[in-house]
Structure 1
Amino acid sequence: MSKKPSDFSRRDLLKAAAALGTVPFAAACERSSPISSAQASSGDTQGSFNAQVVVVGAGIAGLTAARRLVAAGVDTLVVEACDRVGGRTLNHNVSAAQALPGTVVEVGGQWVGPGQDRVLALIEELGLSTFKTFEDGNYIDYRNGLKTQYGHVFPIDPLNLGLNRLPLTDPVAAAEAALAIETLTSMANQVPLDMPWTAANAAAWDNQTFQSWMDANLVTPGAKSLLQLAIETLFCAEPREVSLLHALLCFHSGGSLEHMISTTGGAQDSRIAGGSQLISLRMAQALGSRVLLRAPVTRIEYNDKGVRVSGDQFSVHAQRTIIALPPTLSGRITYAPPVNGLRDQLTQRFPMGSVIKVQCVYPKPFWRDAGLNGQATSDTGPVKSTFDNSPPDAHVGVIVGFITGSEARTAIMQTREQRMAGVIESFVRYFGEQARTPLEYIERDWASEEYSRGGYLGYLPPGVWLDYGIAMTAPVGRIHWAGSETSDINRGYFDGAVRSGERVAEEVAALL
């Protein structure tokens, strides 16, 4: 059968648990309303389909590409492994009895901010709105066994060094970290966004880890701890794992390290009313039957005439295909003929970060009554960074935290009950005994998700950009690559996903 679907506020605390801004998680197979398989594809994932272009992956990148192509009159089909769209964005309905019906929190990426122009424009086009991340009140910094509250030290910050919110726990270390961030920003600006391997110092920077740079350039243990927390929260990996060149590229791509780890005015500035998955849900609803769910791709065959994208019970014949998956997942598909060795070896060297996103729901945001904004940073795990994640009307209180890097790898081996106990102890450490008895505990282990295998995004170890960077976006025959990891601007954020989808749609449309 053949079918044709048509300020250093987070900088000195080094507090960035961005999502992904970060980005479309490839998939977490949990049904979430309001789109279902029936709405997307009548539930029929069997048979043979035809289209001009088939997009693999219904996250923000893939849906953006499909939306652009359809608007240009290109017959496009999206195939998604799970029974939902959204990739690395996923809304979760709060079940606590005190929560109003329809109250959601995001268990995947959630934030947007200034400079993320393409996703902000898309949010407006889709009729969605944003609201500010709560930041009124003091911050908590827990370090060397001591808990410190702090706020604005200076009314203004004329040199933009983040001196208005320095934690007083270790001002010497914080000052050294601030100067290090200024140095890193200067270095990052020397890295070309489209070809980082051509930077004048690319070889030296890609031959070392971020940890190596810290060991050679930082004196105080406190400053190293602050920078380590920044890397852990941004990449969900340890500084010893991440190439210095890759880190610098991401700092440049995200506007600066300061911007990436800031709340107000930074990458964690705002949230999306109703949850970030609505971006993908709205796009998918407009595409309708052009989105095929429960259709994991296992094989792609291609030649000079077209492509055949197939799974166990379906196949799609098209002129070209767009793979909108994290590189590590794209490398798990069988290609016939095999993709060139450079592309395949790139995917072998592109691990996902390790992260468990955890949230506790309370009868109210009690920390606000104590003059706190819910944002904490710490040198002690398992949760080393938190935010107030309450709904806009604050009818319940929600604290969100992140278990990342080595801490996440330890937590993955624990039971849910053991993880919950560690999370609650962390929250009690920062916000007091009222945090001990949440109404509901929510967690998402992205490394254990079959169609994401980690988060928020992929990162590169030393040596990869120099030899394999050219294969990042280069088409292989009629196969094209998208995803936030491929974006020059705001790599790893929703905005990067949108930009990658727009880029590849233009690239493919020009070849049809």
Structure 2
Amino acid sequence: MKAFLNKTLTVLFVCILIGPLYAEQNLGNAMVKIYTVYTEYDYDMPWQISKQKEKTGSGSIISGKRILTNAHVIADQRFIQVKHAGEAKKYVAEVEFVAHDCDLAVLKVKDDSFFTGVEPLAIGDLPRMQDRVAVFGFPEGGDELCITEGVVSRVEYQNYAHSIASLLACQIDAAINAGNSGGPVMKDGEIVGVAFQKQDSGEKIGYMIPAPVIHHFIKDIEDSRYHGVPSLEAYFQSMENPSLRARYHMNENQTGVVVTYIPPGSPIESILKNGDVILAIDGHVVENDGTIALRDYERIDADYVVNSKFIGDSVQFRILRDGKVIDVGVVLTSPIDTSLLVPYTQYDKSPTYYIVGGLVFQPLTANYLSKWPQQKDAPANLVHYFFNGRRSIDQMQIIVLSQVFGDEITMGYSHLTDNIITQVNGKRIVSMEDLVNAIESNTGEYHVIVDEDGNQIVLGTSKAKAANQRIMNNYEIRSDRSGDLKKSPVKQ
């Protein structure tokens, strides 16, 4: 489940004095402290960015003269510096690749002397429960490298706080604090994870991005492009109820999950259909709770089979359709967040907006909802769409009236801020492009904008056009739309 304001999982920006065991292994010179200057986009005023801020994080040197860290350590960055553990000199670094969905990034340093005498760290395998691990990093409050030790206590799917995506993670009981983010979690001299978040409600409950996710990211960028974590982009229901199983003609030996909804653009859109029961994925038997066997006494979400593959790979399904077992293949074409009605949190990307007659429109996003510090303070209908909305041909985005500028043309409309727009000039609004086209192709006397509750905003067409530049000048706005909308031609 997505949780845009869930404070249980905290994204970290940290660390303890280096232990003798690890000092002997000479791992310290591969540990890096990262200094990031960044600016966030302002979703109250999407045409501008907020003042610059600073944060620190951790990283490690891996093969190819690269620094491995978390995406959230360098998100929305404007300037990055790095330094070795135990040294004072800082070097300028740049982002080479970033994967916000799985919260990983690699940095490069132009000055090759930064890597002189450093032995890069190898990336190991998925650790087992009760394996002892050590977290390396630079917690806030000091510049020196520190290490905390603990054990792997759980291997499961977790919501990644940075992206809200649900992916494989490992729970560890080693202390993780702000500043540890991006630091390697080591076992037997190899990286088995990257520290990235902790649970505030529990004592010593931290999480690391495990080695399989790291390996996937590193392999994905081999062609100099990050393609993303693939997904079926569909919805499923568990089959634990006997009557539900009987309804879909499942015998006592069959287990699986039933397809309940397939959004447009899903790779399975033309291959599977609602009511199909997925019995197995690539030979992995799917249990009635939606899990598959991982290792001895360990189970994992069946999504792991798909998430472990790459865009363009194929995956084989054994399904039960109308009581008959069928084998089908699917080519994976969709990254993990493409089917969402309300997108995951966006980074390194300016907001989409459009202004007409003093009215500002935006698509609903996790970023937009973050304007409210607490979920209870956000409009209930927006929160509903965030958690429960499903993309369809008739609804590709949720369009919100995000602001009403004070002006004679907008008098009486300010109370409609944060309402959802459903119709403009008699046309149903499915996306931002629809809204822009409905406004700019209108030759009538009025613009008539209708929200979800039936409220109408009526603007004189010529008055709105004349007022736009006046209002923009008054509020010091340089453009009436975001750059992505400038590229879209108006449909007549």
Review point. Which structure, out of 1, 2, was FRET efficiency 1/(1 + (r/R0)^6) of positions 67 and 235 (r between Cβ atoms, R0 = 30 Å, to 0.05) derived from, given a value of 0.55?
Key: 1
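As an exercise: helix-only ellipticity at 222 nm (-39500 (n - 2.57) for each DSSP H run of 4 or more, over all residues; to 500), calculated from one structure in 1, 2, equals -8500. Which structure is it? Could you put the intermediate results ahead of the total?
Values: 1: -8500; 2: -3500.
Considering all the candidates, the number was obtained from 1.
So if we calculate percent of Cα pairs over 30 Å apart for every structure here (1, 2), which label has the highest result?
Ranking 1, 2 on percent of Cα pairs over 30 Å apart, first place is 2.
Bear in mind that the values in this text are calculations on the coordinates, not laboratory data. Fair warning: this is a prediction, and the values are worked out from it, not measured in the lab. Cβ atoms are built from the backbone, for glycine too; each structure is taken alone.
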